[in-house]
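Engineer: Take a look at the structures below.
Values quoted throughout were computed directly from the atomic coordinates according to the rules given, and no laboratory measurement underlies them. The structure presented is a predicted model; accordingly, all values stated were derived computationally and were not measured. Cβ atoms are built from the backbone, for glycine too; each structure is taken alone.
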Structure 1
Amino acid sequence: MGTLRAARRGRSGGRQRGERLKTLVTGGAGFVGSHLVDALIEAGHEVRVLDNLDPQVHGAGRQPPAYLHPKAELQVGDVRDRDAVSRAMEDVDVVYHQAAAVGVGQSMYEIERYVSVNSVGAAVVLEEAIARRDQLRRLIVASSMSIYGEGAYRDARGAASHPGLRSEEALARRAFECRGPDGSELTPVPTPETKPLQPTSIYAVTKRDHEEMFLSVGAAYGIPTVALRY
C-alpha cells in the first residue's frame, strides 16, 4: 500500500533532467532508508546519511552496517540533536526524513521514547529546514500506512465500513476477522487514501504527526513537501 500527500506553495522544487542533487537521508542506515540511499546514488545524486545506529537495529557495537552504500557519507548522530542535524543539512538540496523509532507493539509501552524520537526529532529537523528554506528544494517525509488503522471493508449491502480495534472478548475467542456493529461479516476491500485515519498505536500517532508537521511547515514556508504512506 502506498499513497502520497503534497504541500506546494511558491517555488516548484523541480529537478532538471540529469541534475545532480545533494541529498540528506535521515535514518539512512535503516532498512528502508538504506534502499533509498542505494537508489539515489544509482540515480547519480550525492547522498549524506544521518543515523544514530540504534543498538536495537544495529547491535550494541553501533557499527555502520556492511550493506550501507560505500559512496554514502555517513554522519552518526541523533535527529533530536540540533547540532548534528544542522551539520547534516549543510549545503543539501533535498531532505528525506526516514529516521524513526519503529514498532507498533513496543510503542505502546515505550511511549516517551517513541514520542521523543519521532515527534520531537521531526520538530528539530523542521526547525533546521526553516532556517534553510531558501536553500532546500524539497522535503520528503516517511509517513506510514499504520495511520489508517484497520483497512477498508464493505458490509453485505455494499456500504463502506471502518471497524476499530477488536474487543478483548473477540480476541479471547480467537475471532480475528472484523465484523460490523451488528456482528455481520465484512468484506475487505482496497483501502483508498481518503479513508478516515484511525491510528491505533503510539507509533501510528507519531507517523501521523510526521505527515501533518511536514506538510504544515512546507506550506507555511514555501518548501515543496511530500509525505509518503507505506
Structure 2
Amino acid sequence: VALERKAWDGAWYRRATFDDGSWLGAKESPECQIDSIAQSWAVLSGAANPTRARIAMQSLEQHLIKYDQGLSLLFSPPFDKLTQNPGYIRGYPPGLRENGGQYTHAAIWAILAFARLKEGTKAYDLFCLLNPINHALDPEAVVRYKLEPYGMAADIYTVALHNCRRGLTWYTGASGWMYQAGIDGILGIRREGQLLLIAPNLPAHWPGFSATITLDA
C-alpha cells in the first residue's frame, strides 16, 4: 500500500530516494527520469497494482526501448550534471555502460515482465532485439557492435561515436538470464519440484512450437 501511495508517479514507478528525500526515477528528476528495473520488478515481484503494472511497462517501452537502434536502455536521461550523488554510476560518462546505456540484465528482466503480463509479442520482439546474432547481420553492424554473434554483452553504449558498441562480455550473467527468458518466459517451460509446467507466452504470429525436453531420471 505504501509503495503504491508513494512510489507511483502517474505513469511509472519511481526508483529510489536520495538522502534529502528527493526522488530518483521520477518525472521531476532532471536525470534518470524513468528506470527500467523499477518497472520490470514491479511486475515480477507481484507487488504492483495490476493496472499500474501494465501502464509502467508501456512507459518502459515508450521511453527506454529503441527498436530503431537495437537498444533497451537502463534509464533515461543519463547522469551528467546532477548535484546529488547517485553513487558510482555517475563515474561513467553519459551513455557509457549503465549510465544511460543498455544494461542487459535489466533489459532481459523486461522480457520476463512482458511475458508475465501475457504480452508474448512484446517479449519476443525485445528478445530478438537483444539477441546478439541480430547485431551482426551485416558488416557495418559487426564493426559497430564489435562482438561475435554468439556472445551476450553485459552492456551496450549509447555515447556518441560508440553508439551500439558492446561493453563487457564473456563473463556476464546476462547469458543465463537470456536463456531463462526464452525457455521460461516465452516458451513457458519450467520445472517446479517434480512437476513440469508449460504455459507459453508466444508472439501472435507463432501458431505454436515443439520442444524436446530431457529430465533427470
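Engineer: For relative contact order in percent (Cα under 8 Å, 6 or more apart), the calculated result is 15, so let me know which of 1, 2 that is.
Structural biologist: Working: 1: 28; 2: 15.
Derived from the structure labelled 2.
Engineer: Of the structures labelled 1, 2, one was used to calculate P(r) over Cα pairs in 10 Å bins from 0, in percent, for residues 69-204 alone, giving 10, 29, 26, 18, 13, 4. Name it. Mind dumping the intermediate values first?
Structural biologist: Details: 1: 10, 29, 26, 18, 13, 4; 2: 13, 37, 31, 15, 4, 0.
Answer for the origin of the read-out: 1.
Engineer: With distance in nm of label points 7 Å out along Cα→Cβ at positions 29 and 53 derived from the coordinates and found to be 2.2, which of 1, 2 does the value describe? Could the numbers behind the result be given before it?
Structural biologist: Values: 1: 0.4; 2: 2.2.
The correct label is 2.
Engineer: So FRET efficiency 1/(1 + (r/R0)^6) of positions 85 and 165 (r between Cβ atoms, R0 = 30 Å, to 0.05), computed for just one structure, reads 0.25; which one of 1, 2 is that? Let's see the in-between values first.
Structural biologist: Numbers: 1: 0.25; 2: 0.65.
The read-out comes from structure 1.
Engineer: Which one of 1, 2 has percent of Cα pairs over 33 Å apart, as calculated from the coordinates, equal to 25? Present the calculation step by step, with values, prior to reporting the outcome.
Structural biologist: Values: 1: 25; 2: 18.
Only one of 1, 2 returns 25 for percent of Cα pairs over 33 Å apart, namely 1.
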